[in-house]
Structure P
Amino acid sequence: MISDEALEQLWKEHLHNSNKEERKIHNFMRSTFHKLRIGEILFKFFKTYLKAFESDGSQVVVTQQLTSDLLGQLIEKNQISAIHVPGFCPPEVAESLSQSALEEYTHWKLGGVVSTDMFYAGGSVPKEVADHSWPDFRRYFGERKDFVGKQRMMSKGTWPVDRLRLDLDDTWPFGACLGQYLGEKLRPAIMRIMCEKNDLNFPIPKHGFIHTDDFPKLKSAQGTFSANIYLKIPEEGGELYIWGINLNRLKGMRNYLSAQILTMIMTQGYVFDSEWQQEIFKLLPAPHIIKPKRGDLVIFHSGRPHSVAPVTKGVRVTNQLFIRANGCAPLAVFS
C-alpha cells in the first residue's frame, strides 16, 4: 500500500510533469486552435471542397482466441479494424462483476468538467479523471490494489483482464506488462457503465459520439488500442461503431486537407455536439457495427474513429482498458 506521503509527492511530480507537457508547442497550438474554433472556421470555409473518406478495406475479425498473426495484423500492419473474441469471459464471472459495478458508480467528466454519457463504477477511477483532481488521484493509486483484489475475488481467480494481459504476453513477440506512471503501477482496467440516464442537455446521435482516443494517422506498431470485455449487455442500444479509415494512406491536397480538418473536429471540443457529429458522419464511409454479447472481447486501434450507440433500454457494463504499443517494447496495459 502506498503511503499518504508518497502519494502527495507523486501528485506534486504529476503536476510538474503536466505543466511541463502543457508548455510543449504541440499542446499550445492545439489549445489555441480549440479556443479560436479554427477547426470550425476551416470546415465552414472548405466545406464544399472537403472529400468524403473511403474505407481502407479493413474488416472486423471474429476469432475464438488471440493469435500472434491477428495481433500483428491489428497492431503492426493496421490491416484489420478490430478483433472480436466471443465468450472471452465466462457468463457467471460477467454476472458477478457487473452486479458489483451497479452497486456504486459515478458520472464521468472529461477533463474534470465536460459531461459525457458514461459512468465509472466500483471505485475504478479512470486515469483521465484522476489527472485533474487530487482526491481522485489519491484514490486511483491508493486504492489500486484493493480494486484489483476485489475484481479477482469476484472472478474467483479468473478475472478476464488478467487473462487478456497474459494472452497478450504470450502472443506478442515482445510480451506485455502493466503500464507505469512516474514509477507507480497503473490500474489494469476500469468498470465502465452506460445507461439511459446522463447529464447531457441535448439528444445523443443514434450512432453515439464519433471520436478518437489517439491520433488518427495510424503507424506501424505504434499507438493506443482499446479493449472492452462486455459484462452486461443492454436490451436496446450500446452497439460499437468503428470506421475503417487510415489517414496515412490518403494522397493529394484535397485528401490531406479533409484529414486535417476531420482530426481537429474529432479531438478538439466538437465531439459532444450533435451538429458537428452529423458533419463528421458525412465525411466517413459506412461503419462496422459490432453487437457484442455478454462475455465478448473486442480490441481495436483507438485512433480509428469510433463510437457507442446510446443505451435506450437497460445497462451496458464493461471492463475497459487500453493497450499501448511502442515498437519493440512490451505492450503496456493500463486504464
Structure Q
Amino acid sequence: MKRLFFFGLMSLAISASAQVLDSKKISNSNDKVKSIDQMLTYGQKALGPVSKTGAEMNSDLYQQLGIELPTTWEAQTGMGKSISKTSKVEAGDLVFFGDGNSKCIAFAGVAYKVNKDGFDFMYVNKDNNYTMGNTNDTNFRNCFVSASHIVSDKDLNNAYKSWDKMVSDAAKAKKNTESSFKDSKEAKEDLAKAKDDLEKAKKELATLKERKADNDKDLESSRSEWQQTMDAANKAANMGDSNKATKNLAKAQKQNEKINKKLNKYEAQKEKLVKKIESAEKNLKKAESNLEKAEKKAAKAADKYAQAQKDEAAAAAKIAD
C-alpha cells in the first residue's frame, strides 16, 4: 500500500508540473491575478466565513492563476515540490498542519507572509472561517507537517512569455501563409503567361515559315508556268509554226516579267522574313526557358504554400491544445 501511495503522489506531482506549464490556462485565467502576490491579495479579500475546506480554498486561489489543483489535502501534499522545513517555505506555497502534536494533517492553507521566525498563512479553521494563522501560534507551534511548492513568479512569467510566443508564432505563421499564397498565385499567373508567350512564339514562327514557304512555292509555280510556255514556243518553232511560237514567246516574256517582279518582291521580303524567323526562334527559346523557370517557381511556391499551411495549422493547434 505504501508503494502504491508513493506512486500516486509521484503521478500527482507530474500532473501538477503539467498544469503549471499549461501556458494557455495560465494566460487565459483571471487578468487581475498574474502573480503570487496578487493571488495572496485575492485570498486576503476572501477572509471570513466560508463553506469550503482549506484544501478547496487552496484550489480556488490557484484557479485564479489558471492552475488546477485537486480539492483534497491528500492529493495536494503530492503536488509540486515537497518541503519538509518551515524555513524553506515561500509565500504562495501550500502548507499542511496537524492538530496539536499529531502529524495527521488537519489543516491545509497557503503561506502568506514569510519571515525568519516562521510564516503567516491563510486557512479554514474549525469554525469554518477563512482566517490567518502563524507558525508561532499556540495551536500551530510544532504542528507543521509539510508544504508543497507549486509555482513561482518566474514560472508564471515564463508561462506568459510562452503563451505570447505561441500567439506571435501563430500570427507569423498566418501571415506567412497569406504571403505564400500570394506568391503561389503570382507564380501560377507567371506560369500561365509563360505558356501563353510560348504558344504565341510558336504560332508566330510557324506563320513566318509558312509565309516564306508560300512565297517560295508561288515563285516556283510561276517559274514552272514560264518553263511550260517556253517549251511550247520551242515546240511550235521546231514544227515551223512561227505564229504560235511568237505568241508563246510573248506570253513567256510577260510571265518572266511577273516572275522578276515577284522575285524582287520576295527577295526584299525574304531578308526581313529570315530576320523575323531568327528573332521568332530566339523568342521561342526564351519562352521555353521562361516556361521552365516559371514551372520551377510555381512548384516551389506551391510547396512553400503547402508547408506554410501546415505550419499555420500546427501553430493554431498548439494554441488550441
Structure R
Amino acid sequence: MYSDSNKNQLIECIKTLSSEAIHMLLTLALRMIDVENITITICPYCGSEEIVRNGKKCGKQRFLCKSCKRTFVTTTHTILSMSHSPASIWREVVSDTLQGHAIDYTAERLGLSHPCIFGMRHKFLLALQDLIAADPVLLNQVAELDETFVLDCFKGKELSSEINRPARKHGAKAQKRGISNEYICINTGVQRNGGVVAEATNRAKPDKSELTQVYEGHLQDSCLVLCDGLKSYNVLKEIAKCSIQDIATVCKEEENFYHLNTVNNFHSFIKGRYDFYRGVATKYLNRYVTLFTLAWQQSGTILADLCSKLFTPSTTNYFYGNQGVKKERLLII
C-alpha cells in the first residue's frame, strides 16, 4: 500500500515531465487497463437490470436476463463480438486508425495479416458512424461551410466500362485540369471551437437537395453561417432560422472575423490524410470522412472514451460482421 508521501512524490515527478511524456504515460496506463473484465449492469437486448450469471461460453462469463430470457456475454453488442482478437489488440487498431497509420503498418506491428486489420478497421469505422449518429453534431454560433474535392479511387477492383478514364496509379493526378468528374465533393461545416459535420455527396458542387441532406438537423437556429457565396446555401434558411453571410462581400475591416480559415484548415487535414493513404476507395469515403472529423479535433484525447463506449455492452449494437464491412453504408456515385 502506497502512503500519501509516496503519492505526493509521484505527483511531483509527473509535474516535471513534458506534455509529450505525460501523453505517452497516459497511453501506456490506458493499455494496462483490463477492459475485457467489464462489469455488466444491464441486458444489451432489453436494457433490464435483472441479470444473473449463467455459466461460461467460450471462456467468457455468460449472463441471463430475467426479463427477456436471453443470454449474452461480456462482448455482446460491442465491436469485440465474434472477434478472435482481445481488447488490447482492438485498442491498438483504434489508436493507429485515429493517428492515421497505414493498415500494413498496424498489421506488421501487431503480427496480424492485412485482411484482418482491414476488417477490424472498417468494423470500427462503421461503429464510429453509429456513435456519431446517436449524438449528432449541432453547429451553432459561428459556423464555416465550404466544400473540398478529392480524386475518386477504385482500390481493390478493376475499373468497370462505365468509368470513362484509364486506370491511374495510387497518388497520381487527375487526367483533366480543374474540377472534373474525376473528383468527389466533400461538404464540410465547422463550428469555430466546436463540432464538425462532413459528408461526401457527388462529383460536382452541391445542389440544394444535397445540402439539405448533409446539414438538416445539424444547424441550430440563430447560427451565423459563413460561406463562399454558392447560391445553393440559401436553402439552409429553410431548414433552420440561421443567417448566411457571403465572405466575398465583406469589407477589409471585417475580414478578421468573416473568413473560412477554420474549415480550410480542416480541408488541409483531409487532403493530408488522403494523400498519405494514396487515396481512399470512394465507396468507403464517408466512413473515413467520419474518422477525419474526430481525428482533426481531438485524436489524442478521445481514445479512452471511444474504447469505453465501443467495448462496453449496451442496448446499441456496434457489432458488424465481414459482410457488413463489404455492404453497409457504401457511397455509390
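No value in this document is a laboratory result; all are computed from the given coordinates. Just so we're clear, the structure is a prediction, and the values are computed from it rather than from any experiment. Cβ atoms are built from the backbone, for glycine too; each structure is taken alone.
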- If we compute distance in nm of label points 7 Å out along Cα→Cβ at positions 107 and 195 for structures P, Q, R, which one ends up with the highest value? Q
- Assign the value 1.11, calculated as Cα Rg over 2.2 N^0.38 Å, for residues 59-122 alone, to the correct structure from P, Q, R. Q
- Query: If you work out FRET efficiency 1/(1 + (r/R0)^6) of positions 83 and 163 (r between Cβ atoms, R0 = 25 Å, to 0.05) for P, Q, R, which one comes out largest?
  - Reply: P
- Message: I have 0.00 for FRET efficiency 1/(1 + (r/R0)^6) of positions 43 and 211 (r between Cβ atoms, R0 = 35 Å, to 0.05), calculated from one of the structures P, Q, R. Which structure is it?
- Response: Q
- Query: Which one of P, Q, R has relative contact order in percent (Cα under 8 Å, 6 or more apart), as calculated from the coordinates, equal to 22?
  - Reply: R
- Out of P, Q, R, which one gives 106, 15, 12 for semi-axes √(5λ) of the Cα gyration tensor in Å as computed from the coordinates? Q
